[in-house]
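Where a number appears in this text, it was derived from the coordinates with a stated rule and is not lab data. Quantities reported herein were computed from a predicted structural model and do not represent experimental measurements. Cβ atoms are built from the backbone, for glycine too; each structure is taken alone.
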Structure I
Amino acid sequence: MSEPAPSAIAFLEPGDGYAAGACNIGPWEIRRRRTFAILAFVVAAGMLVALVAWGAPPAARLVLLLPLWGGMFSWLQARRRFCAAYAMSGLSNFGAGHASREAVADPAARDADRRAVMRLARDSFLLALVPTLIVVLLPL
């Protein structure tokens with residue numbers, strides 16, 4: 001089975017099932033990742049306000065990379081309908097709750113999932129790095 005192109009993700013419909021390297025979670029899991037992403041972004045904003053209020057040096061704002069990266073990672077998982085933890089474990093979940101998990105048996109599909117996790121980690125890091133560098137460089 002060949003790896004789907006990253007642009008193929010946009011063509012999957014919400015009712016579609018598992019697609020190697022592109023989709024391994026359903027609506028219940030997507031909501032969980034969106035919720036965590038929003039929470040991580042709120043934490044990052046709170047940290048920024050606290051750092052500025054305490055007069056921390058600009059370099060200290062680099063700590064914002066951690067919650068921003070976690071938030072971006074979760075947001076992209078929700079957006080791409082793809083869970084990194086499930087992919088690394090060879091699972092998918094399209095039901096409500098953890099009892100709906102199913103194993104991905106095809107070794108080629110599992111390899112495609114692992115490659116998608118690497119892309120997800122790279123993309124989320126780069127997306128989090130941009131605002132982090134902006135708040136480090138701005139004179140706040």
Structure II
Amino acid sequence: MKKILVPIDGSLNSANSLEMAKEMATAFDSKITILYVIDVEDNNYSSNPYKFSPELIHKITTEKSLLASKILEDATKKLCDFNGVVETKLLTGNPADKIIEYAKNNDFDFVILGSSGMGGIRGAIGSIARRVTLSINLPTLIVR
């Protein structure tokens with residue numbers, strides 16, 4: 001196992017998945033890739049009954065980018081005592097779709113993700129974790 005993908009969203013379960021990734025990567029001498037996807041699904045302002053100005057939409061987009069950078073920076077700091085290789089990747093789109101696409105196209109050996117994230121709890125595992133687990137043909141560990 002040489003490459004571990006850890007999709008995060010800033011939640012407690014994401015933090016726990018980083019800890020698990022650090023343990024596994026140390027044991028197997030693996031590289032860790034931390035992935036954050038800026039969710040654009042909630043950017044459908046045109047369907048909203050209220051009119052958003054272009055300035056407000058720009059501000060929201062900018063804030064999301066700043067938050068994403070901060071979450072990736074914090075995640076990297078959590079792995080500061082890990083002696084292996086850590087890289088970060090920032091994507092934009094539907095989180096589940098982008099995680100699935102990235103995992104399939106980048107030769108990962110293992111995926112570790114939180115059971116439910118910032119979107120709230122929907123059953124035993126979150127909808128993103130569920131979709132990722134059912135859509136990729138890779139060993140996947142879901143962490144609480």
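Structural remarks
- If Rg and Dmax of the Cα atoms in Å is computed and equals 15.7, 53, the structure in I, II: II
- Between structures I, II, the greatest calculated value of distance in nm of label points 7 Å out along Cα→Cβ at positions 75 and 107 is seen in I.
- Structure (I, II) behind the derived value -19500 of helix-only ellipticity at 222 nm (-39500 (n - 2.57) for each DSSP H run of 4 or more, over all residues; to 500): I
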